[in-house]
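Each value in this text was obtained by applying a stated rule to the coordinates, not by laboratory testing. Quantities reported herein were computed from a predicted structural model and do not represent experimental measurements. Cβ atoms are built from the backbone, for glycine too; each structure is taken alone.
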Structure P
Amino acid sequence: MDSRMSAFDLHMHTIHSKDGLNNPKTLFKLMDKKGLRGMALTEHWYPSLRRVIRKDDKFLLPACEFKSKDYGEIIGLFISEPIENTTFAEIAEGIHDQNGLVVLPHPRDPLRKHTAMRRCLPDELIIKHVDLIEGINSRCFIPLFNKWAQRLAKRLNKPMTAGSDGHVPQEIGHAKTWLQDISDAADIYDELKAGRTQITGYSSLFIWHFPTMLWQRLRRIAYDAW
């Protein structure tokens, strides 16, 4: 990539998500190791950050991955306040009310229960409410699913993002969104809003799903016992 380009992982989870194992305290070191300029903390249910955090010219972006009641999951970038998990359209409107950006994650993965494909999200809602479509999600362990997502984005004329959907450190950075001439957080927002993105990435090994599945089960048992 051109030296003017910066890499961002725009879909990942920490221990603040029910199945995440990434420690927030290690994220800047992890970005150094993975060649990232920034990452979006797309926690489940509630944002874990109230603002953009910048350190050593790297960025942690506030975000959240919601699960709508009708058409599956939806990501809000640059949001810091919780949104009631209601319909897809209402969540998207709530994201835009916070001046956030709506991303449609892993839209063509038929192996997950809450994807646009499984929930039959109409094109009309994508056109109206979605700013960017996730063209590469590394937890789509069958690459064809990402090819289908990219075809959807091109057909609907939507720019694309890429994210590892990483739940463990080994997955982070497997998919990257590239943005040009980034000097501050406003530049990140502006480039994404304008759809000036490039994406690269590959699928993570399915083996990394097992630690997060086990961790989620253990947390549920501990919560029930408490």
Structure Q
Amino acid sequence: MKDASANADAKRAAGERAADLVKDGMAVGLGTGSTVAWTIKRLGERVREEGLEIHGVPTSYQAEELAIASGIVLTTLNQHPILDLAIDGADQVDADLFVIKGGGAAHTREKVVACSAKRFVIVADESKYVEKLRHPVPVEVLPFAARLVEQRAKELGGVPVLRLGKMKDGPVITDNGNFVMDVGFGTISDPAALARRLCGIPGLVEHGIFENLDELYLARKGEVEIISKER
């Protein structure tokens, strides 16, 4: 229980610290997950307490509902195609700031939002930080192309597993109406190269390797460390 409590505290610390990046008038991408949920809640507090005026673009139904409950005015990429900032969580981040996302099956929209932002920030606790990525890579797949994607992923050395629903029969369905496969590759020595190969598979809508992270807000050893990508 103590470890779980400490982990929850770390997530809250990282999430709330990143909320300080948001300034009045910004259009902000709002990510999905337990850590960035603290960011959204803190932004809601700032809206109420400081009169902060922002527009949020949620990456999932979950993020949308939380943002609405927090009193954040929402917008779309059609209205704000260039975002000032996007803040999101992660399944795993490596020492070179490559990221794996998609545990919540929202990585396609998360990537669109992240790539629409001038600055992309990840919030995470130290359990997510590793020297080399080794987490299975989520891929969103057109149902029509499921068998082809499965075969091509195997040809790349992956072990694809169709993600199944926990409270329903059958596969998980994304907000876009597609399937999700989790593809294990073991330790990923070259995430950029793997990302390129996955992009070449017909019917694979999007993969969960993110290469455009600017800053990591990492909660560890009782404080939040900010790690920036070298340019």
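Each of structures P, Q was scored by distance in nm of label points 7 Å out along Cα→Cβ at positions 28 and 132; the highest score is held by Q. From which structure (P, Q) was percent of Cα pairs over 28 Å apart calculated, if the value obtained is 30? Of the structures listed, the value fits Q. Can you say which of P, Q returns 15.8 when mean count of other Cβ atoms within 10 Å over residues 44-51 is computed? Only one of P, Q returns 15.8 for mean count of other Cβ atoms within 10 Å over residues 44-51, namely P.
Taking distance in nm of label points 7 Å out along Cα→Cβ at positions 36 and 68 as the criterion, the top-ranked structure out of P, Q is P, with the highest value.
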